[in-house]
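Please go over the structures that come below.
Quick note: the coordinates plus some simple rules give every number you see, no bench work behind them. These numbers were taken from a predicted model, which means no experiment stands behind them. Cβ atoms are built from the backbone, for glycine too; each structure is taken alone.
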Structure 1
Amino acid sequence: MQERNVWVDYAKAIGIILVVYGHVARGVFNAGLPMDEAEFVLVDSIIYSFHMPLFFFLSGLFFFDSLQKRGRGGLIVNKVDTIVYPFIVWSLLQGLFEVGMSNYTNGQVTLAEVFSLLWMPRAQFWFLYALFLVFVVCTFLYARADRRYFLPFVVLFGVLFVFQQELTVNQMTRFILGNTVFFALGVWFNEVKAFFLARYTQLTLFFGALFVVGQYLFHVTFGMNYVDGGLPVLALATVSIFFMIALSMWLGQFRVDWFLFIGASSMTIYLMHILAGSGVRVILSKFLGIDSIAAHLIIGTLIGIAAPLFAQVIIDRFKLHFLLTPPKRISASHLRMRKAMA
């Protein structure tokens, strides 16, 4: 009998490892190191076809229960503390660091770009920006709905995803149309979660086969890329997500503490891994003269994961939680409570 929700942390761990590797590989490629372009593009598209949709899916798993518990206003306020606050803090910290290190990194980041974060999120922080928008939209949409509407909402947002290019009017709508379907899929998945938990071995094999066949047909047979969008991208992402979930449930039979720690710390890794990974690349290439692609990918990924985990330990030990969550006195939740009591 696997421990409750261990599989969720395993899924987060798989997802965040792919996120770190994907960004390290992109950094190495963009730095002009001797990397096979066709191989890079293929692996990059396979990873990006599902790893961020997976995180939107996982974010939707506990959404409805939280909405019922906190209410519409309470949930949005909570997400201001847990999503908006770290988004602002780390967008500024990473952005200012990149400005200072522009002579050593791939891009020339300006202060104007850094301080445009509220309407033009940079780097990996687009995910937190988009996730908050999705939470707000779904909070109002699901507030008066019951479970009968879960699957119709998935279909609705699936249609919007397929036609997002025609419907997008600005960056906010692009974020909403391009990602809400996976969040809604996570909300609906609770209706079939017991089915998956009872048959995770068979489903791992089934969706694993579909994953391999689907990725091959999509990338090799039809020569498509994840940026092409449309129904094929949606179908491939959905199959890939279900494979990752079934695989994570199968892995949930075994307790691997370090892997669980990676999953439980996925937010910290997401916030900090670019600084760690790009720092490793600069040191290896600029100061040590190492151009080995394998060395860059392996060391960059390992440090991109290990450094944020070490930072998480330091934050916990020295109570530096303001780096990740707002101090209680200025948190949105506390201010809302004070307003309600006044």
Structure 2
Amino acid sequence: MSNYCLMLLIVMSIFAKVAHADTLTIYSATDRSAIAPLLEEFAALYPETNIDYVEFNTQELYDELVMPAQPTPDVVISSAPDLQVKLVNDGYALSLDNLPDMSPEQPWAQWSDELFGFSYEPIVFVYNKQAFAQHDVPTTHEALAEQLRDRPDFYNGRIGTYDAANSGLGYLVATQDEVTFSLTGRLQESLGRAQADIHCCTSILLNKLSQGELVFGYNLLGSYAMARALKDNNIDVIVPEDYALVVIRSAFVHQATDNPIVATNFIRYLRSPAGQKTIAAHSALLPLDRSLEPHSDVRQQLTKPTNFHPIRLGPELLLYLDKRKREYFLNRWQQVMKHATP
């Protein structure tokens, strides 16, 4: 056989292997940098699988799935559990059998056999340490409302939070605050008077807090904030002492997937002991298995039973997604936040 023919056979063999490789397409509202160790480990476990990871914010992800402009994904990941429940309820998820249960003590982290939590997100306060060097840091929602009222010059234009009108997670947290905290209306009015800086994403707010453009961040994603605070001495994190909303980062297999086995294996891996250990040790996320959490001071705050308030995956989250209910809530929110800075 000539060298040319041998080379041709080698090239054809390589292309054949590529052609038979599975591609796992993941649409996700999770920063790739935060979840990268999990993607890398899964790729090592399944070397025949190529991973196509596409990032969205929570509302963009929902909108893309409902009115698709791109090919159908295999797996959908989001930290907005209400939008995930809505998608599952509307028939977008494939039912999966025999996935590992995380714990009978965590029934809030799975819905039916279709939606599966794999990490949790405490909703936290973040502050600029230098700005509060001579001031008490508010550690409850009521204390924050009082400080916004008593110290308007300090907070005016210098407090940031999610944009509930344009962020799926921001809307969820704002509505769950209303359910949980009787003084939410007063706090929102105070945020509006303080001309709160509102954004779609925790990363933008963390950057502004670190740079001193903002002094306080209200209702930010805990895992991102904690990971940033470990390497950024300009900021620190407070888990609210009265209650900390906890959202579940969840995943489902799209019902129209072309790769149901690979997609199911990925979700099984996320919830497996190996996946949970990787989340705990190497990612910017917090494992659903709380026995694996690193023992940092901030994460120890979540051991208090009074302030760990998980938002259960289930049909009750559909309440505030009702069109009229959503319009009514956002009209009120936008009215009180009319002085906010988008």
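Work out relative contact order in percent (Cα under 8 Å, 6 or more apart) for each of structures 1, 2, then name the structure with the largest result. Numbers along the way, then the final one.
On the way: 1: 33; 2: 28.
Going through 1, 2 one by one, relative contact order in percent (Cα under 8 Å, 6 or more apart) peaks for structure 1.
For the read-out helix-only ellipticity at 222 nm (-39500 (n - 2.57) for each DSSP H run of 4 or more, over all residues; to 500), a value of -13000 was computed from one structure; give its label from 1, 2.
Answer by label: 2.
To test your reading of the models, identify which of 1, 2 gives 5, 22, 34, 27, 10, 1, 0 for P(r) over Cα pairs in 10 Å bins from 0, in percent when calculated.
This value belongs to structure 1.
Quick check on the output: 22.4 is mean count of other Cβ atoms within 10 Å over residues 174-181, derived from one of 1, 2. Which one produced it? Kindly include the intermediate steps, with their values, before the conclusion.
Numbers: 1: 22.4; 2: 19.1.
The value was obtained from structure 1.
Taking mean count of other Cβ atoms within 10 Å over residues 46-53 as the quantity of interest, name the structure among 1, 2 where it is greatest.
Structure 1 gives the largest value of mean count of other Cβ atoms within 10 Å over residues 46-53 among 1, 2.
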